[in-house]
Structure I
Amino acid sequence: MNQLDGYRELFRLSIRIPDWRSDLGKLHRLSEVLFIMVVALIAGAQDCEGISRFGRKNIGWLRQFLTLKHGAPRHDMYLRVLAAVPAEHLEGLVRAWSSALRAPGALTVDGQHVAFDGQSLRGSADRAAGQGPVHMVSAFLVEAGFTLGTLRVDDKSNEITAIPDLIRSLNLKGATISSDAMGCQREIAAVAREAGAHYLLQVKENQPTLLQNIKTSMAEATRRRRPGEAPAQLEKHRHVDKGHGRIETRVCALSRDLSGIEKRAEWKDLAGIASVLREREDVISGKTSREISYYILSNAQATAADVASLARNHWAIENGLHWSLDVVWGSDAHGIRDRNAAENMARLRRFCAGMVKQSVGWGMSGKGVREDCAWDPDTILRVLAGEVIALERLKVAPVKYRKAKEAAVTRKRK
């Protein structure tokens, strides 16, 4: 896909959303407003005021693609659009954008890991009106760093009811879904299997009987066997990480013996239980900490190494998506009180974050890509085309490597 193809696809698909406004007095086409919002967010805008400033400052560049007969829209126009466009329409548009603007096969979920988790949009809270923040649940394709879909949690509900609905709305056949303890529910496990996906769910105190059963079963499996006693059906995987001033050791134990799990038939296709022990040692102070987590899984072919990887990579949705949205994309700082507007802005941010992430190349970061887009708007077209943006590599080798090479040559001559 070349640069103009990315723009054309973005604009062409935007026309699909019905414009609810009367033609009388309408100054800006809905597709133009949506286009400016996307490119401005990619270029570093944090809120509707920033989007408006981007439009005014780059109106000459924008007129290569848009009419803008009446100039760039004001910030209140963007707010009105976000508040008025039905959430399901924008969700469908964002999914269409994602499919059209990604490389073929980039969003394939077969054999991939999809993490589910929720995030509160703190800027949407209105204490004076007694209104809490909007809460969104996301399905995050871990390997690609891209959000497959989002769903707003009803104000009188929670993630437990939202996750099954989000799973049903996506094609997750062949994937493995993961969730934190809140998502450890029989319905979620059943819906995942009905969708053709496997599950790995963390078990905590919200499932007290299941948690106690797993603890007892794992303790029995890991104890020393008596002479003549059959060996335990247990598989282990150990991994050590060193960095950031600490040494972290993770030991995953996987058991397929479900005899100690009460009412195991209620968990659809339950195939194994697992524990992950994490030990962290501070290399300076010498202090150590230990924590152990428990899981259930449906994939009978999964190994202990697979479970360890899935358990660790689940938190990519926190570190790679939610943290980035809060800190880099200014999600919490942008106060939008209208519930629909806050929800729609969250969707646009997630889409733009995924597009920027796919363009991060050697020596660059998401922040660096956005800065390049702000300084040179043509770079936005490269992002929309899925082009990887990297720093130019130095033609001269770094000093320390050049000196090492010279020393090696000198030794050889001697």
Structure II
Amino acid sequence: MKEKLTLMIPGPTPVPEKVLQALAKHPIGHRTPEFQEIVRQTTEMLKWLHQTKGDVLSITGSGTAAMEAGIINTLSHGDKVICGENGKFGERWVKVAKAYGLKVEVIKATWGKPLNPEEFKHILENDKDIRAVIITHSETSTGVINDLQKISNYVKTHPKAIMIADCVTSLGACNVPMDDWGIDVIASGSQKGYMMPPGLSFVAMSQKAWDANMESNLPKFYLDLSSYKKAGDKNSNPFTPGVNLYFALLEGLKMMQEEGLENIFNRHKRHKKATQEAIKAMGLSLFADENNSSPSITAISTKEIDAEIIRKSIKDDFDILLAGGQDHLKGKIFRIGHLGFVNDRDILTAISAIEATLNKLGKLKAPIGKGVAVASEILLKSL
């Protein structure tokens, strides 16, 4: 049977029925009191999710739009910035920063390894002209999570620098207390932990970020966050927003509040542990540094077989979509997304499909069923 696709990729993620039903509603006018009430409610819930008293602005666009907006609304041509690069998305922010004429100092780590916070500290202590530090919190391409809290603490001691963070696959999956950690800009996207389709992105801004905004001279129009703030203060939007996406956002955020932040974070921790331990029990290797692995994505190395063969077989036989490797990792790793609207059954289904596929291909190094047994034990023990 086909057309029963299960998404186990790091985005888009599965969407709950009530969120899908909200999308199907007839649109309403985006300048009406009814829509303004939805904007008001979602804005308050977004602040709750970000754990901030500051502004959280919604843009009709992808997570990349949110990150670009965060960069161009706080910096000026020729500013010095530090970019962390240990995966595909770290690379992207280096490209964006250079496209706008920023002077970029890159701190690199091998793909699969975390960024070293002490390297950021060293540069920040020795260069008082740095205006921003830009990093990806959860590097989607490799399954590594970087130490955003520690890096942000170092940024706070600098006289000029602000902290800009891509939290696209960490927000809604793990604890990112914006105010407590002193993060100045957080970017995220709707198709990840928010449990809804792509199309909306979010930029959270601290007061320090708004102060930087007053001096910013980089070109902007659609992504001019001062326009979004002015409209947002009136529960509106400067342009025509994705009205039905707001309907979906409202339902998704209600579900998140019903579950509660701690329960959300614990669920993602459980699913990460069950996935990783099951993968190891099958005789496979984790690609990312296990002590710094993301609660949202697990990347698996495949040395004896092309990872794309495994992915294709799982898609053909079980209609489960796993993510592949990017750039030089294509064919060398595959990735399991376990963020957003994912439950224990989804984890067990994905693990059993991987196990059955490896057995079919003659590449299973452990007795069949061992991976599922390990995952089951972890999931049941933590209930």
Structure III
Amino acid sequence: MAKLRHELRRARDRIELALFTGAPMSGVEVRRALEVMAVELGGDEPRRIDELGTLADGKGSRADYRDRWGVAGVRRFVSAGGATIYLLAVETFPDHVNNVYLIREGNKVTLYDCGSQTATSREDLRRAQQVLHKVYDEPLGLDDVSDLVLSHGHIDHFGGVGHWQGRGVRVHVHEFDARVITRFEERIIVAAMQVRVFLERAGLDERTRAELEQMYVFTKSLFKSVPVDRVLVDGDAINGYVAHHAPGHCPGQVCLQVHNILLTADHVLPRITPHQSPESITPWTGLDHYLIALEKFRHIGGVDLALPGHEEPIPRLSQRIVEIVDFHRARLEKVRLACVQPRTIAEVADAMFGPQPGYGRLLALEEAAAHIEYLSRRGILEIDNLSELTHVANPVLKYRASA
């Protein structure tokens, strides 16, 4: 279903761009190209395709369609303080889409995240520039950016930073993720060392450990370190917009508040929950930090709309936060029940997520470990093979639910 969603998005973007920039096309052609995929996906997709077909027939309001759905991955929002925010959907890796945000207030243009360094990511930004000028009549755009705020140190959000830094754009990143940008190669190697220890303790065989570690280290070839202009802390302002520290998913994640609109990056997402990994690998990750930061944002004042780093806008931020907390509480209980009998992290991951191929195996292990770590800190889980820790250098840890 996810692959179908991306196929529809690509086809729809091409047709929308053509229609809104003057190419002739009939409603029959639009529906023939998109209707089957839209019906299979369901939700709002059939309605959107029907409206697009109506536009192709010369009927309906282009402005209404543009304001409701966006055009070719670009949507416009206006804050209570008069800032215009454009959501730019960018495919950063195959079938993986990020929301990059262009914020224009007067003659001041700020970019929040920049996508990856892939050819598809760059092409999507070039297309977005065309849409900004030709569809939204925006006088300023990507060529006018003065400041780039990186939400956090995951490569789909920051991988393209070298392009912007090379153009003289000022780069801002939180102090906990600055090293990811400025000393990427060092960070990958040090983190890989921690991953190696983690995988040994998780209970995987040597071959699987080596395969997963190699996948992790491979990413060091995807990015070259660049300097940053400013290191952020919680509460700092960039062009008048407040950076709120939101650790958990990543140590230095920041959400950017633009008046009454909060750009939430991966901290709060509308349909999925961001990946969690234990602090034993990277400090300031983990479920403890994540839930504390969620509670902070549940009480943040003056926010009417949240715009996430992936997927769709979130109209009710507090409600979505409650849903995410409930989800993790339920997962914690599943982990506790899985440990009625002593289990390794690998066994808990298998019980929770089933067999996972490739890099998905590492993600499942980290997610399970983050929840085990949370329960262990509270004495809800305990180490069953404690005696091994006194004479084995790095033993496989087995956890059981406390009596």
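With relative contact order in percent (Cα under 8 Å, 6 or more apart) as the yardstick, tell me which of I, II, III scores highest. Top value of relative contact order in percent (Cα under 8 Å, 6 or more apart) goes to structure II.
Out of I, II, III, which structure matches 3.9 when distance in nm of label points 7 Å out along Cα→Cβ at positions 34 and 306 is calculated? It must be structure I, since only it matches.
Starting from the value 1.04: which structure in I, II, III was Cα Rg over 2.2 N^0.38 Å, for residues 18-81 alone calculated from?
Working: I: 1.04; II: 1.47; III: 1.18.
Derived from the structure labelled I.
Hey, mean projected area of the Cα convex hull in nm² derived from one of I, II, III reads 18.4; which structure? The value was obtained from structure II.
Quick note: the coordinates plus some simple rules give every number you see, no bench work behind them. Because the structure is predicted, anything quoted here is derived from the model rather than measured. Cβ atoms are built from the backbone, for glycine too; each structure is taken alone.
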